[in-house]
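J.: Below are structures written as structure tokens.
What follows draws every value from the coordinates through simple rules; no lab data is involved. No experiment lies behind these values; they were computed from the predicted model shown. Cβ atoms are built from the backbone, for glycine too; each structure is taken alone.
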Structure 1
Amino acid sequence: MNRRSEQGQATRDHLVAVATELFGRRGYEGTSIEAVLEAAGVSRGSLYHHFASKEALFEAAMQAVETRVGEATLASMEGTTDAESSLRAGCLAWIRLARDPVVQRIILVDAPSVLGWQRWREIEEEHALGGLKAVMGLAALEGRIPRELVDVFAHTILVTMNEIALMIVRSDDPDATQRTAEAAVDELLGRLLGPSPRSG
């Protein structure tokens, strides 16, 4: 049973990897189940054993990309020593990752329409909100923000960074917009958190 379970998981992971590449390159509408089957080299029955629909497969692909984004964001925060520098590193990593065609297409362009805004937001919160709350909790411990505002600010930063990422995606000049966006992130976080009162 364990071997069958491992084989089943391997097939599922393979399908998600193939679908992620296709959805990222062709978009949701431009990717058919037949294209996934051909690229993955699996049967239709095998695919539908793991995923009830094309939408379910897309959601799994989005979850995989969100996990990759989360890992990269956490890696960017390594070595930071305070809430402001941690949050700045993570936010800048996210808006830079938004330039990745796969991240851009799956998370920012297709997911809100394919899954619906509510489900898209739920997945975003599942992957990002916990980390933001942790950083905001650190900011509260450092005396930078009131403790009762931790949750509100975590939600605010999540929505703000997604809007900034969308601005870059939709821009006619993404490079210039990203430079402006990064300057705005520095300004915003500097004003929100600023120097720790304890450091003075």
Structure 2
Amino acid sequence: MKTVLLSGSPRENVGKKDAKNLRKEGLVPCVIYGGKDQQFFFVKEKDLTKIIHSPEVYVIELDIAGVKKTATIKEMQFHPIKDVAIHVDFLEVIDGKPVVVSLPVSIIGTSPGVLRGGKLHKKLRRLTVKGLINNIPDKITVDISPLDIGNSIRVKDIKIENLTLLDKETSIVVGVQTARGAVAAAAAEEEEE
């Protein structure tokens, strides 16, 4: 996984009034937990926006007033109207302890079913995995080369070394469905035979 640096400052007061004042100044209240103790801090909204509005998943090197911690984003709360974060929960990464991360799905290859007129449907855009942070890739790559019309790749068909997939095993990740053009072509082939 890619690493990004993020600087923060400790929060002196914790509460709704303090959080509201921080947001007015273009700052986002945050908390980090999962280690020995939890810590409340804030970061600049513009620094955080670059991370949260990206399809990539990052390991975040937090620098909170000189104290460095490695973390991942656990949960985010957004403003109901504007597309800005109003609170972020970070989970501290501890060596030897597995983390749960949602990774984007990337499709490679060419499906024979699509070439014959089938329609490719990507059902799951992200998959949740559990493992040590060093074993987690940037994305999950799925090869659609073996897919014909009516075939699909399910979560149970994807194997990643040293990682556990947490999504339902029978969930379809990507599949090729019959399209009207493919049905007409198949009927024309049958008539010729």
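J.: Consider the structures 1, 2: one of them gives 14.2 for mean count of other Cβ atoms within 10 Å over residues 18-25 as calculated from the coordinates. Say which.
T.: Value 14.2 for mean count of other Cβ atoms within 10 Å over residues 18-25 corresponds to 2 out of 1, 2.
J.: For mean projected area of the Cα convex hull in nm², for residues 2-57 alone, which of 1, 2 scores largest?
T.: Largest value of mean projected area of the Cα convex hull in nm², for residues 2-57 alone: 2.
J.: Which one of 1, 2 has Cα extents along the principal axes in Å, as calculated from the coordinates, equal to 80, 40, 23?
T.: Structure 2 accounts for this read-out.
J.: A value of -5000 was computed for helix-only ellipticity at 222 nm (-39500 (n - 2.57) for each DSSP H run of 4 or more, over all residues; to 500); which of 1, 2 is the source structure?
T.: Considering all the candidates, the number was obtained from 2.
J.: Moving to a separate point now. Give the label, chosen from 1, 2, of the structure having the highest value of FRET efficiency 1/(1 + (r/R0)^6) of positions 50 and 90 (r between Cβ atoms, R0 = 25 Å, to 0.05).
T.: Checked 1, 2; max of FRET efficiency 1/(1 + (r/R0)^6) of positions 50 and 90 (r between Cβ atoms, R0 = 25 Å, to 0.05) sits with 2.
J.: One of 1, 2 was used to compute Cα extents along the principal axes in Å, for residues 66-121 alone, and the answer was 58, 39, 17. Which one was it?
T.: Attributed to the structure labelled 2.
J.: Here's a follow-up. 2.1 is what came out when distance in nm of label points 7 Å out along Cα→Cβ at positions 106 and 146 was calculated for one structure; which of 1, 2 is it?
T.: 2
J.: If you don't mind, another one. Supply the structure label, taken from 1, 2, corresponding to relative contact order in percent (Cα under 8 Å, 6 or more apart) with the calculated value 22.
T.: Derived from 1, not from the others.
J.: If FRET efficiency 1/(1 + (r/R0)^6) of positions 42 and 170 (r between Cβ atoms, R0 = 41 Å, to 0.05) comes out at 0.45 when worked out from the coordinates, which of 1, 2 was used?
T.: 2
J.: Consider the structures 1, 2: one of them gives 0.95 for FRET efficiency 1/(1 + (r/R0)^6) of positions 82 and 154 (r between Cβ atoms, R0 = 30 Å, to 0.05) as calculated from the coordinates. Say which.
T.: Source structure for this number: 1.
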